[in-house]
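What follows are several structures.
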Structure P
Amino acid sequence: MKSDYVWWRDGVVYQIYPRSFADSSGDGIGDLKGIIDRLDYIAELGVDAVWFSPFYPSPDVDFGYDVSNYIDIDPKHGTLADYERLVEESHKRGIRVILDLVLNHTSDQHPWFLESRKSRDNPYSDWYIWRDPRPDGGLPNNWEAIFGTPGWEFDALRGQYYYHMFYPQQPDLNWRNPQVRKACLDVVRFWLDHGADGFRLDVFSNFFKHPDLPNNPPALGLRAFDRQKHIYDSNQPEMIPLLRELRELLDSYPDRYAVGETFMPTPELVARYTAPGLVHGAFNFDMLGCHWDPACFLKVVQETEKTMHHEAWPVNFLNNHDTSRSASRFRSGENDERLKVAAALTLTLRGTPYIYYGEEIGMRNIHVPRRFIQDGVGEKYWPIFDGRDKNRAPMQWDATPHAGFTTGKPWLPVHPDFPQRNVEAQRKDPKSLLNFYKRLIQVRKDLPALRRGLFQPLTYDPRNLLAYLRQTREQTVLVALNFGRRPVRLAVGIDLRQRSWRLALSSHHEKLPAFEAGGYLSLAGNEVLILVAET
């Protein structure tokens, strides 16, 4: 590997939801010591960095995304000393540490908010967005919260409403207050000084709201939140100078990184926030809206390529802690061949690939009966939406009780397929999904064109076949993905046929396939085929 390898650009990121990865204490909740015990597995997988969902102190109304102390570790997950050991042991294995920073809002149990609500003239009084009721006693404006309530909650102690984009227990910070800005950047500095290599910025594009708090205009939608155009409660122009300041802070430390979760993203918003000098990357969720349809995936990729600045770097993913698992979304049954195609799509497109824990062994959604739902969104919207518990189930390590996740009762049930679908079983099977991921990640490391080459589609109206080139001056890689169960043929132009190809990876073949008469390349059903030619 050449010395110009940049970990966040060329590498692969693995997301861990700490509650569900590994429990060392037997209380049924994952912890940092459990993660440390499994670092060899993460290194064996071949990833370059781990993004940890929040493990700060939290009342867990939103399971860690309601933070009550930004600069400590929740006791259920461990201690600050455990975190420092996690960083040390990760770095020993060449694994970077990316922390989840939730700076749009805090918990209502955070000391800042507890002080703010006491009076209208204390030092923290303006750290949140407070407003009087309207003269008729109504809400300050028509803003809605995304979790199904109005965006305003009345606080009897202070006699005012406070604004919250999410749960009422998650009041939004007032980023227009210079003290808030400084305090939050000090949080960033604290974790940089404690070894963090990067940050995932939770709903960062919401930090600023319009200073006058005008009503949002109406829109067509089913829920109250969707019946508004969110032009005043999100994506305000003040984000750009803030991101420049954040980037300057990150750049004052070596090799640091920030990726943003753009709220209600569009390709244009992602492009805006990833312009030079801002965040290194931003999530575009459009790919999560695609069914098992190569035409949809290609359209998303092309829109991303067309919109982003030529120096910007995309982010590619099919799973995260808020989304139904792709193994269930794509209806793959118990056959993992379709999931190998999905893995190749994520890991061979231009951009940084993100893998969600358990994706590499094909974990499916669990079924959580209504009476056991823990996610508040699922409780509110059941049965229309059953929440996010289903994609946060414990990691399936082996066939022992509770899949080796805990010796106690897990906080969520383990999927019943764990005796067959687990890390240990797939380690032993050379054709398993886990071993395919390992091979695919290694191929990506070996081929510079896959890491940072240009993207050139070869199929423009795909039905079952998606094929594209990744190219640098020195190397051309051809990626062909058959999304269907039946064999397909890819028409290859004469300029490509005349090159000297070698087989980098196939999910079905051990030898380089020959070009057929007329310049066709045949793929078996659900085959991943990666060829490489040196120039």
Structure Q
Amino acid sequence: MSSKEPLIIFDTTLRDGEQSPGASMTRDEKIRIARQLEKLGVNVIEAGFAAASPGDFEAIKAIAETIKDSTICSLARANEKDVRRAGEAITPAKSGRIHTFIATSPIHMEKKLRMTPDQVVEQAVMAVKLAREYTDDVEFSAEDAVRSELDFLVRIFDAVIQAGAKTINVPDTVGYSIPALWGERFKQLIERVPNADKVIWSTHCHNDLGMAVANSLAAVMNGARQVECTINGLGERAGNASLEEIVMAVRTRKDVFPVETRIDATQIVPASKLVSTITGYPVQPNKAIVGANAFAHESGIHQDGVLKHRETYEIMRAEDVGWNANKLVLGKLSGRNAFRTRLKDLGIELDDEALNDAFARFKELADKKSEIFDEDLQALVSDMDPSEVQETYELVALDVHSKTGSRPHASISLRVKGERVDADAEGSGPVDAAFKAVEKIAQSGADLLLYSVNAITSGTDSQGEVTVRLERTGRIINGNGADTDIVVASVKAYLNALNLLAAGNLRINPQEGDNI
């Protein structure tokens, strides 16, 4: 039996990760990610911010109904409306948590809340007591704890523990701390807060100075037994602490860390690829653990050493984090039942109509490339418009001409609200020409903020996955498209973004300003 203490992995990809510009997800996409997080072995899934929007409330409730092996959590500001909304959202959960927070730094209390310290403590205690009406599992966070006065943190944490909080989260909301100071802050808090041994201490670090993981691990070394993190380090600004890096650091350096997680590390890469596909945020090649180059060796000396004995240059095995898990699964002769079964293994469940559509797309793809991988299936499903989004613009036909010495030209046919419309345009390249032809029809008035292309798998016949980020009147939307023809994938992504803009508030980032 292990003598190590359990380290709780609290994943906030669906809440804090969603605050990345354009990374908001539909209800069905959130459920897919939640299923993968459950398979990964995440202890707590922060499914969203219930009071932020009706869509977020419904997504949290649906995840609470679906997930059985992870605790489902909703964030709530320290006010009655937020807490009650969170409590209602997690009611169906086998295990539910309410995570309430209030700012505690002088600058936040004075400038943002316009409340005195006494009022902040009173509000925090009220929120925790109210949350206890819905669940015994209540977490309290002191927003901007990194810039809060230590004596005030001791006071408010003492008060909320007496009110019934079971987890105390100390967030570095603005990514300001460094490991030595962050570790010392935990050490002092645990020493000074009465009944500190009766609660779980948690750390939530942002990556503005590139030290979110280091700060989180420093907290663990000084008593934290919960780490709040996200897949791929996704999150607003520079992101959050990366789940995969936290987990593998603890696992690889067993000689240093007195804790262990229940995470099934072989599910890390599949989780990373799923989140990247759905959000449109690509993983940089040199990203630790999940980057394409994480286990690649270019240097001849390194290659020679690895061939002779792997441990000469590798401290982890690629297969341990799931790099070999996404093997060839289906081909053009595969039947509908095998297709449905593999989708279910990937956490994707479709009704009969959606399955028929997906299967038809699969057969089309199988005619274009001989090898179909799990990543292809994830992209194929993500490329299907969600049922709740009205497809205002639909691609009918695309003809693009690009020749050295001449200006690229695109002719496009779209179905707009059921009616076919044609347009032609020239551009600096085939994609630019195609986008300009689309805009001649749509006249959306949106600005293109990002155009990103990734190969889903290896090989020249790989599907290209394109992310297009559009902004219009302050609203930011990501559109995704996949195809073996990169220009077609680009137009699909652009149209997906236009359809989401036309649909109103769907997939719009629901959080505005308040975060931890």
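Taken together, the values in this text are just the output of simple stated rules run on the coordinates, not laboratory data. Predicted model, so just to flag it, every value in this text is computed and none were measured. Cβ atoms are built from the backbone, for glycine too; each structure is taken alone.
Some notes on this structure:
- Which of P, Q leads on FRET efficiency 1/(1 + (r/R0)^6) of positions 21 and 397 (r between Cβ atoms, R0 = 35 Å, to 0.05), largest value: P
- Among P, Q, which structure scores highest (criterion: distance in nm of label points 7 Å out along Cα→Cβ at positions 173 and 365): Q
- Structure (P, Q) behind the derived value -0.94 of log10 I(q)/I(0) by the Debye sum over Cα atoms at q = 0.17 Å⁻¹, for residues 405-500 alone: P
- Structure from which 0.35 was derived, FRET efficiency 1/(1 + (r/R0)^6) of positions 85 and 125 (r between Cβ atoms, R0 = 35 Å, to 0.05), options P, Q: P
- Comparison of P, Q - label where mean count of other Cβ atoms within 10 Å over residues 269-276 is highest: Q
- Structure from which 1.2 was derived, distance in nm of label points 7 Å out along Cα→Cβ at positions 469 and 493, options P, Q: Q
- Which of P, Q leads on mean count of other Cβ atoms within 10 Å over residues 61-68, largest value: P
- Structure (P, Q) behind the derived value -7000 of helix-only ellipticity at 222 nm (-39500 (n - 2.57) for each DSSP H run of 4 or more, over all residues; to 500): P
- When FRET efficiency 1/(1 + (r/R0)^6) of positions 5 and 285 (r between Cβ atoms, R0 = 25 Å, to 0.05) is computed across structures P, Q, the figure 0.35 traces back to P.
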